[in-house]
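Got some structures for you, see below.
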Structure 1
Amino acid sequence: MEICERTAPSKMAQLDVLYEQLIDIIGRRTVGVEDCSTLIGGLNLFRREAPTQPSACRVEPSIVFVVQGSKQLLIGDHDFTYDRSQFLIHSFDIPGNSQAIEASLDKPCLGLVLRLDLSIIAELVVQNAIPQPRVSRTKGSSALGAMTPTLLEPFCRLLSLLDEPRAIPVLAPLIVREIHFRMLMSDQAARLWQIASVGSMSNRISRAIEWLRENYNQLLHINELASHVQMSSSSLHQNFRALTSMSPLQYQKWLRLHEARRLMLNERLDAATAAFHVGYESPSHFSREYRRLFGTPPKRDIECLRKAVGS
């Protein structure tokens, strides 16, 4: 009993020390910016200095956590509120809405996003004969896991490399691989195992998502997509919705509208040209669906975005 009483504070003390290191690194590198890419591929930092309203975002397969403050992510009917005691893990590339809950000028909400490489996970499972977790079935595309010193420590080493850029090409891939291994040892191991296992339902939905991303501007035939991932049409539709909170057709529509928005903003295409480029046959139909998703018509939305970034 005495051992347990001494161990619990020790774990919290370890986490506190590690978090203070990350607060310093992320705080220094995000002054004046909300979202910051880094020299380490797949690693992004964020900072919010006040609570925010939910804003649309793209959720990639990734691990996300805050080192100070708290955030909330909304995916379909599910909400995930987390502080630094937890990490948020995503299995699929899907839309969501994110907001900062606890944030201020004195104590900004600080955190990071690291994109997961499912091929590394599959390789680790095979090469190291990692046993399948007892809890083999998971629901949804996202979940919260308990943060531990064992998982947080390699993140400290990874971010420390930002102050030693010459070491990044050599050491970052090794640490990223270690993080993937630690994730397979975490309480979210079953989710990662399932998505990386060839033939599993989650893996098939992941392949369906990949196909949709590569063919978003093509006419969608559910039977063909189902055959591509070796599922029945009804099973594809049911499991796709269960894991992404969307139907395959809704997901394709989301992909099309976001790509059209990118084309209008970055490539300066007009709305009609962007609509045809992403697969719409009717500009008026495109405009209605665009407004439904983004809240304003295409032209007005792009004008507001350009004013916001000063371009």
Structure 2
Amino acid sequence: MEVVAGVLGAVADLAVIRYKGTFMQNFSGKLVLITGGSSGIGLALAQQFFAAGANLWILGRSMEKLQNSVIEIDKFRHNKEQFIHTAAVDVTDYQVAAQKLNSMIDQDGTPDILINSAGATMPGKFEDLDIKIFQELMEVNYYGTVNVIKALIPHFISRKSGHIVNISSIAGFGGVYGYTAYCASKYAVRGFSDALRPEMKPYGIKVSVVFPPDTETPQLAFEEPYKPAITKELSANAAAMTADAVARSIIKGISKGSYIIAPGEASFWFFMSNFLGKLTYPVMDLMIKDAQKKVARKSGN
């Protein structure tokens, strides 16, 4: 019975959360730190956490974008005591990021929730992508995540609490045509999170990893001109989620303390096919084959 209970406990801990309707928890008095919080999913998360009463630290590279984001976030104010603080930080620079984060902690204390949403992408066929793209995406998506956690983890451990949320991607558990550089960096976030989770449990620190599908963000719009034709055909078959819907799914998963958060039907079922027996590969092969035929018909070949 103890073995069965242990297995059931592990399944509950690794529960997959997907978005189903409206969900909002009260986060009054909680301090939430969001990297990449000036746009996209990060901004949507900031707005919803602020609406739920949380205080915020928002990190981004551009102070101008951060200042504009504050205006948008403040529209969701829950009470007059709340604050929004910002910091222009390049998360790929560990020393600078650590110094800034420690100053933030001296001012407002250790965050209750850390969300690593800073990220970048560049689609393209492998043979066409410059090697620097692979290095840059790994620096931002993977090392940027590691750097922020590394700077904050002594404070979480000292307090024996906290929740770390790492934003991976649907490309973090299934290879996506035209995204070799991006997939590698997001797989790294997933692997890092898998190893970090059990290490942090004895300290009472929770870890979650999020696998969003295509999401309506400025980044998605940026990608479109660079996508190979086959990639465009593949993405045409799946409607993108709104950033607000993805953010609601993430907050629901955080509230439930779930490790795996897979917003949307596409992300959920793609994850389950991967988890339950490597069905991802034959399914993806069929999708790519179909996309290749469509591209050939459009080009007259």
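Tabulated results
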| read-out | value |
| --- | --- |
| Volume of the Cα convex hull per residue in Å³ from the coordinates reads 160; which among 1, 2 | 1 |
| Relative contact order in percent (Cα under 8 Å, 6 or more apart) from the coordinates reads 22; which among 1, 2 | 2 |
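Quick note: the coordinates plus some simple rules give every number you see, no bench work behind them. Model, not experiment: these values are computed from the prediction.
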